[in-house]
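Below, each structure is written out as structure tokens.
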Structure 1
Amino acid sequence: MKGNGFKVFTTIAFLGLCLWSLFPSFQSFYYSQKMSDMTAEEQAAYMDENRQNIQQARSESLKLGLDLLGGMHVTLEVQTGQLIGQLATNRDSTFDAALKEAIDRSEAAETPVVTAFVQEMEERDPNIRLSRYFRDEDDGITRRSENDQVVSWLRDQADEAVTRGMEIVRNRVDRYGVTEPSIQRKDDRQIVVELPGIDDPDRIRELLKGTAQLEFRLMAEPARLQQVAQRLIQYYEPSDSALAAAQTSTVDTAAAADGASEEGTALTDGTQLTEADTSEQGTSLTGPDTGSDAAGPSNPLVEAVQQFLPQGRPVTIAWATAQDTSTINSLMADPGAARIIPGDIELLWSAAPVASTQNGQEIYSLLGVKRQAELTGDVVVDASVEFSQQTNEPSVSMTMNAEGARIWSRITGANVGKQVSIVLDRYVVSWPNINEKIAGGRTSITGLESRQEAQDIVTVLKSGALPAPVDIVEERTVGPSLGEASIRAGFISVVVGLLLVALFMIMYYRTAGIVADVALLLNVILIFGVLAGFNATLTLPGIAGIVLTIGMAVDANVLIFDRIREEQNAGKTLRASVSSGYEKALSAILDANITTFFVGVILYSFGVGPIQGFAVTLMAGILSSLFTAIVVTRLIFDYMILERQMKVSYG
């Protein structure tokens, strides 16, 4: 092996590095097989005993894609139409009608919402000035801005919303702990997310869709809410006599609530909010089941709620069960009912149930809050999960920046004795009383159901707020059993392909065929080692790429062996034939493999998901097959011919 020392060292080092990269995968497989034979109790005990080693092996092992491991494929669509509405500073009925029509037109024609909106506005008024509705001094959008400038700004904002949405979704997924997620932009408003190994799809849906729009709002005045409630009842009353009956019924239900509170079932709207207070809002007490009949069957609004103006709940306009909230929302959206609600007041539901009926139905509060937010979540610089020392219930502790702390101090100082609502994604998480001025910028979100809910809120707060709402327009879930079947089928295909190619090479090329098979086996090990070493993800199309590589891997050996046979037929010695065969076949081998490698680069650059998985294994296979065909087989032949003086048959 004189003169081949560097080649031998490189081959051994490369092989050792690949085996070292694959060692965690072998460990993870060993742990999985060992625990599969255990009972549930034995598995739990074994996990507790070896948790760190098992987690480390799994995190460093070869990553499996969605189609092999199971998980979720989700397509998110950024609601550009709602973003345009949020950007507008001076909306009117014409604007709202045009925006609604533009959203419908965009969905039907699959055109950008901004384009459809501009077309709709110009069709309604050819002389329209878009700067009438949009202003942004920082970006130079003023009342003098031309339409083209406003349109360009809107398109930039829409594009930035998708780009920022991708970053925020990636941050949320990373904080959730998903292994090797795939997050890519599909078009002008869609984001494709692939999450392998997900076992809680519902939680992921909420995590991806949550806009994390955190707001601190003051509560509406109780006296005004009472007037609003009575006017809403009157609006839906079919007659004056029915109204009197409904009002009497309302008094009766309030009295029933008051009587129930004496029995220990009264609710607490919120905790006393002080600088160091982390106690929780009660969410598990049972309230009275008044039934819909007691509220007056002729009035659809009274019929839908459990109680109007519950006793001792000054900022709560009504209680309702979860299934009745959609009915109430529809009734409140009626144009006549909407005009009854003052413009500076908004009715929002509590995020968590505040009570339950006697038959176990959860009850939510419809709360009156000020429409204008005093403070938003942009001022939150840190958030963490904490637990009450008294009840061990979770809460989210938030720290604000200097500007937020200054505003929060002013708000709490000016509203001592009043209630403030903490609104997350248009649901009131808690509505505590302000006992004192709070300086320092620390406060808490309380009344949460579980540590998981608290952790999810922390995740979205730390990751940032989505610039616009997103909807899930496509979702596919791959079960673990289907993934196991794919792995089994892929493994069988690789083994069968390897055996067939190996048998053909031995039968046709004899001794040289055995050398090619050794290189082929080494080639497969190197491919998996490269994938594991670079944290690439193995997918089902990736396995197809490996099978293709197995077939292509011997192509270089075929060229070399045929060249060697030609040189032997020309009368050269075996040693000279081998040297000449490798030299003359090299250019053809490089041409074929380099062009194929470039195809893999193009597939990886412009493809998504499965196409990228195929491209990764194809490129890794080409590199490893070149190395084994040109370097490894030459080393073996040099050893057999020069060192051992063996006769080698090339078929």
Structure 2
Amino acid sequence: MSGLTERGESRRQINARKRISRRPSRLGIPAGTVGPDREFDPEAGFPGLLKRAWQRAGEAADLRSFVEVLLTLDGHVPADIQLRALTAAEEAALHALCGLSWGTAETDTAAPSPAAEDIPDERPGGDDTAFLGEIGLSTSGRILLRVPSQGPLKKDDLVGGVRRVPWTSGTLRAYQQRIEAAEARLKETAADCRRWLDEQGPEGRDELLAQAREAALRNAPFVLYQQERQYTNFREANNLTGKTLWPGHPDCVLSSLHGLPLDLWSDHDVQLIVCLTLLIRSAGFGRVEEANGTQLTVDHVAHMLERIRRGYNGVPGGTQVPPAAAHTVAALNDLAVALRSARAEAGRGAQLYREIHGALMHKIERVAQEPGERTRALEEAMVARLTERLPLTGTTLHELGEDLAAAPDLLATPLGGYGTGLEHLVHETVAAVTDVFEADFAMSRGMRSLPALIEALREERWPEICDWDITRFFCCVVPHPSAVRHFGGSAAALADAAWAMSSRMQYNSWHFIAGNLPRTDEVAARDHFVPPVIPDVAFYSDQHHHGHVNNKVRFSIRSPQAVEVDGRVFNGFIDLRLLRCAGTPFGEQDLLAVHRVSALVARATGLAATLAAAGTPIEVTAFDSPWHWSTVAGDEPAEAPTAAGPARRAS
């Protein structure tokens, strides 16, 4: 006999409720009784982008233009990412053929660019053709080059065949000179990595492996290269701990190295562990994603750390970090440790954020410029809108927060048709952001019951918090009415997209909260990511994530904020997100303004948490599936016809 829950429901009733669709346009219908609105297009997102990029490259007038289209995937990513994904042989070949290289004056010690007379004229079988190479685009988005001593590129791995490229004798000489220097450097750095790892001792190496495994487990998907070898926690090709391989899985490279004598490690694995260690020491686990889609070598890491050093040193009033004394592991380790300290200081003097290039899942940490005219104009527009709709006064968003702090009780009292002022403030803020920033959607997430969280925190019920499902969280999504044009003119489709986003953001809150709890066994076992602490701006995110593809999440801003709840700081507890389905990407000045708005929502949430800690009951009941239907579509949903009979209104 099944028992009753605290809501008075039997387990059979609970399961029946869970089987009812929460999709706004299908409220009241048992899940699965109506087919999907669309079949997933296998060429949607990334496959389609690659196909178009290859076709566009084929229209280029010359070899260099052809390569540049592929490097940027026809303008969708910076060329630098693809250049740093090349193997040593491919990089030497591309430099010999086109004069292109990832190296800067500080990092490029190989041969100079080829002279104009040495660049091939692209006439296959011409008088001076010494070798006929190939260039292709892989299904993972990498440029591939066939070089001397290598067989033809594998057609199954390519998007649209190959372009055959003749090499002159001059090209071969330039290639040979560069590849010899590159291979010598790779041997030198591999030996240096071995010496450094040997100095760590067996226990030290196992600690580094455990740290790298935890980074792979707690990070979003990434793909790293060591020459031809790929390391990833992403989908089918997994060979690192992640969503597919659990910690300790025998297929995980990091787990297989545990306890293994260093002499038995491959040069690839040696450099992988050293480079991951340097990245993590410079900023924590998140830094690994900034190497996403590139070669993970000592020189590439040195290149990245030098760029970061210059960025931090450019913050006025900050401590100046000297460059690495040399490109040795020991010197780069010193630089990485110094950058971790400098990062905190730089973050106090300027806004750090991440630039995300969705097509290759690559992230770049940036130091923002000072807020300019656009940031100020957006803030002024937000203040005008919020002071009109909320009982707050002030001329800046900070002043609105100060006014709220002087009378926080309004957050716990009914306001604007909502059960609490907190809900009213969240909705009005999100709605204002949608209009002011000309977004197609804006949204903000949080926790429904702050009192329940506080009670669990005080009693240290960490397993219970980890066991809460996504319904413990909320996300208010407000689309702009004009966004319906992206969904076939259907208000129902727009409402469904808004709810899909809301549900996913509830999952994100669930996914991050455990990362703020003490590392008990239960917390460590619970799937979670490291909570975000700096904002980001993303370009072309509608490539890999099926939800992003279906709901047209192309350009976005995410602004996470920490909130203190009963003395414990929760990073990424709330965030504010904006997205555009097409058109113009968001920029840095937009991000700075959004971050000021999200700080107001965080301030309100923190004040509500203080009220809850003092015994004031404050619950968020809005922003569920029916709410999104009524606010977006403006009517009750009608059930779709089924085999049992015609459509009927949901009760």
Structure 3
Amino acid sequence: MLIRFQRLLLALVLILPCTSTAQQGLLISNSTADVIKLAPVLSIANFPQNADINLVKSASASSWKPFASEQVRGITKTSYWVKFNITQTSSLSRQLILSLTNPHIDTIDLYHFTDGQQVEHLLLGDHYPFADRPILSTNFIYSFSSKQLDKHQFYIKIESTGATNLPLSVWSSDAYYQNAEQESALYGFQLGVLTAIGLFSLFIAITSHSFSYTYYAGYVLSITLFVASLHGLAYRFIWPQWPQLQDYSLPALLSLSMMFAFLFSEKVMQFKYHNQAMLRLCRLSAAASALLLLLCLFFDYTTALTINIYAVMLASIMLMYMSTAQAIKGYKLAKLFALGWVSMMFGALLSGALYLNVLDWNMSANMPFILGLTVEVILMAALLAIRYNDERLAKLKIQQEAFEQVQQAKEHKEKALRIEARSSEQLSQKVQERTLELEIALRELNEANQKLTEQTKVDSLTGVKNRASFDKRIIAEGRISRRQQTPMSVLMLDLDHFKAINDSYGHLAGDQALREVAEILKQNLKRPTDLVSRFGGEEFAIILPNTDQVGALQVAESIRKAISKSPITWGEQSFPLTVSIGVNSEIINSEEHTTLLLEQADKALYQAKSEGRNRSNLYSPL
């Protein structure tokens, strides 16, 4: 009784209205939001480099200061400890996720205590192989469970160079993974657009031998790789086993992209013909960027990244100035070029100011740069397209003029009859070519229509025929049965306890079960005239033409046994699966009889369900 009273008293103390502070920590109640930023409840301290967790944990309260974001903003080499507390007053157990959304921190030493007892110690950071992370994610995340009256204490040591901001948050498990899915879709779309533009430009450069497209492809692809590195995606998918590349990727890719940007600008703005001073400036800047790329291999990460940020800001201003000067002189493409670099310049300046701690805005430091870059890449692609079209039209005009001159010379030298014969031959050849092209187009259109028609007959999840195909087929087979006086059988199958599978393992596991059952059904139907279809939800329907009751029951039992012997594997888990089958077989004597046959098979299915499931039941009138 005394223990119960103490727990009740503790619960009352915990749920008293109060605000979260760094000393008190975070209180999690039934009404707590799905995501909470931890900055207001963080405490920060500096300890000797060799300080262990026991020293940190026993440090006096005066050693810890309330956390402020400006303490860790900017690009620098730093080492510090943070701590925070989480206390759960909610009666519902929760699965929580601690998220640190800065993928470029070198090392993270995380200690988790529950009610004073250490439950976890993790080493994270991009100085460790990606596969060593407990949860494979571009961000650093840690999942833990919490129940009522649990008191969690976290101590985290951060050591890093470069941008050392600390965006710590606590999420509910469902909310985090939903947000992660949305971010993945956004990053995938952004990188997909950039990659598509880069590869398209590269292919045009290969086929046309154009330096403009070559430099632009190099610029877009290096920027794409830079964005992927910025989001942590390059480390996850391209070099997960080489963490040492993390200290060179961002500065090196920035230098490489600047080099290609200056070379591309020189070609697309045609400085060789319009402005020799700017031509020399572009080539000198490209050479400086290449030199900076080599020097990045010898500088420490903080110095290299800081120099490159200043260089990108300066390069954006220079290119915007060059394009604006050309636009004032009336150069056709300079206006679009200037607009692209204006967006890039503002994005680079804002992001650089945020990284260098000049501005204190509540936003991600890379967001202005990413937005400006996206606009600039799209505008540059449009500029190249316009230039390519202009060049193509100019070449066509020259070719047309040359052709006309040749034709005029021939008209003076050749006789009218020869000219007429040649023209007739050319016309006939063109007609044949057009006819062949039309036939090919019609054939391709017919093949596409056939593929589209076939797709509308198949259930997209299971790969078997869908309900519409089943409805058409059963009418046709019913007519054959009535005309030939042969029996037709229908099997109705339903997965037993399917809702429990979805509730226990999730809807994706249920989808996998449906796919595997559909595959077993196809394997057990030997005749090409037999048809299996997904009837709806977890139900399947089978048509067995020219099959009597005995044959239909044999097929049904064969299917039922095959399914019951094939447990479904989902991840590291497996679960058994059974089906109930209703069977009906008759000779069709009318159009309405087909519908009745299906209804009776469905009744037989529900009889099998009511009699215990995992059985085949032949329809019999009650």
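FYI, it's all coordinate maths here, none of it is from the lab. Every value quoted in this text rests on a predicted model; they were computed, and no experiment measured them.
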Highest-scoring label, criterion being relative contact order in percent (Cα under 8 Å, 6 or more apart), among 1, 2, 3: 1
Identity of the structure behind 1.33 (criterion: Cα Rg over 2.2 N^0.38 Å, calculated), options 1, 2, 3: 1
